[in-house]
Structure I
Amino acid sequence: MSLGQPPFDDCERKFKTQIDLEQHRIEYTEKRRRMNKEKEDLGTVIPLRHRAEERPVLYQDDKTGLFKAYGVYAPFAKSPKPTNIRHFRNPKAK
């Protein structure tokens, strides 16, 4: 651009965009700084001790009132078709 020519048509638009971006950056940094300050002001919350939760009656036998075995010792029903059955071949008569 030489001294005798007027500025380009989009010169004002570019300048306004640049100013808007700078303003948004300043607002963003201020917002982040405020959020971090609020987090620091909260402090550490120490949880209170509570009583142990009551054991569910799901594991009690309805007839006897005794506890049923659960975990590793729980009775379980075997599936009718094991998952590894696909690796076996049908027996062939000789």
Structure II
Amino acid sequence: MTDEAQDLDNLLKHPGWLRVVDHGLADIEGRVRIAMVNAVGERDDIMALNLLRQCLAAKQAVEQFIAWPGMRLKGLQTNATASTAPQLSRRGPL
């Protein structure tokens, strides 16, 4: 396992990271709920739609940030597995 892969694996298991994930998800869910309530009370439909779009965009950004270490680690592990596979060609690696 590379240094980066080991670092990401350690990060995903670290209690501090788990707290960040829990807080981030809870916070963004609360904000989306509040935005939905505010959007329902908005008289202007276009403004209500814009409020919802902004909150959902923020939610997606937080979710992508939280998911990145796991996705990167999976990619590193896939690359490591692929590079250690035996060559089946008689010509060898080109």
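Among the shown structures I, II, from which was the value 1.55 of Rg/Rh (Cα atoms, Kirkwood Rh) calculated?
The structure behind it is I.
To test your reading of the models, identify which of I, II gives 6.1 for distance in nm of label points 7 Å out along Cα→Cβ at positions 28 and 60 when calculated.
I
Here helix-only ellipticity at 222 nm (-39500 (n - 2.57) for each DSSP H run of 4 or more, over all residues; to 500) has been calculated and equals -12500, so which of I, II was it run on?
Going label by label, the one that fits is I.
One of I, II was used to compute distance in nm of label points 7 Å out along Cα→Cβ at positions 20 and 52, and the result was 3.2. Which label is that?
Structure II accounts for this read-out.
Read-outs throughout are calculated quantities, based only on the coordinates presented, and are distinct from any laboratory measurement. Keep in mind it's a predicted model, so treat the numbers as computed, not measured. Cβ atoms are built from the backbone, for glycine too; each structure is taken alone.
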